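Rule-based calculations on the coordinates, nothing more; no lab input. What you see is a predicted model, and the numbers here were worked out from it, not measured in a lab. Cβ atoms are built from the backbone, for glycine too; each structure is taken alone.
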Structure P
Amino acid sequence: MSRYIWFDFGKTVSKNTKTAVEVMQKTNLSWVVEPREIQVVGGSIIPNKVAITRKDTNVVLGVVNSTYKCVQNSQVFSFLDESIKQGLAYYYAAGHIGQGEKVWLLVSLHDEIQLSKNDTIQKLILFSNAHDGRGAIRAYFIPFRTRTQTLLNISFGKRVEQGIQMRHVGKVQQRITEAKKIFGLAENFYDVFESQIKKIYNANFDQQKIDLFLSNCFEKYSLDSTRTQNTLKKIKQLYEKEVKMFSNDSAWSWLNSVVNFIDHERMSKGKDAFDQISNHLESLFWGSGLLLKQRAWNAVSTLIKL
């Protein structure tokens, strides 16, 4: 895959983009949502329920209680502007899932993790907001390996898919303070992450550990099935490519072979190509792809005794 998959459902923005409103404009996310009454065909209006609808496409994004308050894309991430202005990070990219049920925004910290001359990790934070009534704003820490265009999103001791929940509403200053706390937590996360991946980078796997690592990654699947055997064969090919590309034969290469497979080879189901790509992106950010990476991280961490 020649480009990262989020480019199909989002765009990067220049570093000089100063406000979330500008990000939404540059990434075609300035559309508006509104609640609309729901009526049974040939019948009465359904009480206490509304359909959250995109005004530009008339697509229904979700059905919620009539008390639900819509927050527009142009408003929902503005609490980050002060932190961006102060130089804590910069806006990096934004996009959506499906027809707009979820909107996501990526910001990047300024410094990077340099493992070797050609192996760099960008420190990203993902913010998401749901228009289908499924949740509040959430933040996630997502290390991005630039050479392979892969996400190394994992968690230390918490459910990785939950992220950090934030409120949609509240006093502006309070939400700005929440944002600064998240950037502080991100710095702490990346300090720990850097320390641990350097240990993985310098750790070697013998054949026994390789077998244990792969079996632990796919313990929920039948290791004797043709599908799993084909997956393991592909991961071993990706490992050989990793070693050749980065001149590093270590536990780090095995971990990234699984991550490369999840991001670029393990496609999601869907009724058409559009649906498949959208589902795949959601899987990488919040779903089964993310959880499989966490399993791989737990396996390699146990084997090298992090």
Structure Q
Amino acid sequence: MENRELNLFDPKTVARLQREYGIRPLKSLGQNFLTDRNTAERIADAGLLRPARFAVEIGPGLGALTALLSRRFEKVAAVELDGGLIPLLRDILPRLGAGNVEIVNADALKVDFSALSDRFFGGEPFNICANLPYNITTEFIMRVLGDARLRSKINGVCLMLQKEAAARLTALPGGEGYGAASVFVSYHCLAERLFDVPPSCFYPAPKVTSAVLRMVPREEPASGTGPHLFERTVKYAFAHRRKTLLNSLASGFSGEFAREEISRALFECGVSPEARGETLSAEKFAEIAGYLEKLKENQ
């Protein structure tokens, strides 16, 4: 039964708890506490990616979404960087009936998720539900999806981020905002933008609209190409957007592949040397990287 005195969707309750625990939202950590129950319920439901007994929540804040996740999963590990929130979470989550939550005071960009899974989930796959500071969203996604060992343990990621960032990550080739991060996400997972979240759903209200993004890792990437060479190919292609693909890749791989070899790779993959990176799909980048990898093996 819900504790009415701890209604974390009530701004007055949120303000009272902040006073009692000496807490204030930290702008440096992008802290804006979700106070809209309907939105929290939708996020918790969206986090049910593939059958799973366990979930990791990144950035639990005051625990409103955490409590909802605890009712949907056998165990939840809540990773919170702000040490000032830990005493509050440890006090109120049991009172909300969320005794199956393990609180971890750690940085989401540094925590070893595989070790966390071994410690709390018996090494079984888990889902991730994250509410991150907008300035580290891309870095977090690339860290999680770029690690093949970790990716195999993740059923899916439900992420709340800035609306514009969500648009970039799900952009299609040739579309506005399409870039290296778009290619990386498309290569490693199936991404779907679910719904927007207005500033009025938070306390304090941010200046931007948020969006909820769901990502399900592919069982295998878009090709069998080694991820290191794929990532470098994409990185070099977008390093200088005004340059043609041939010039960008020749510059990036200088000393590793001759310009003629890059040109041949593009030709064999059916790509014009005058093309720009923003017109290519993740699959086409993987094809180019695969061709270059074979050249490297034969050198």
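Tabulated data
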item	result
Test item: Cα Rg over 2.2 N^0.38 Å calculated as 1.12, pick one of P, Q	Q
Structures P, Q, by mean count of other Cβ atoms within 10 Å over residues 17-24: label with the highest value	P
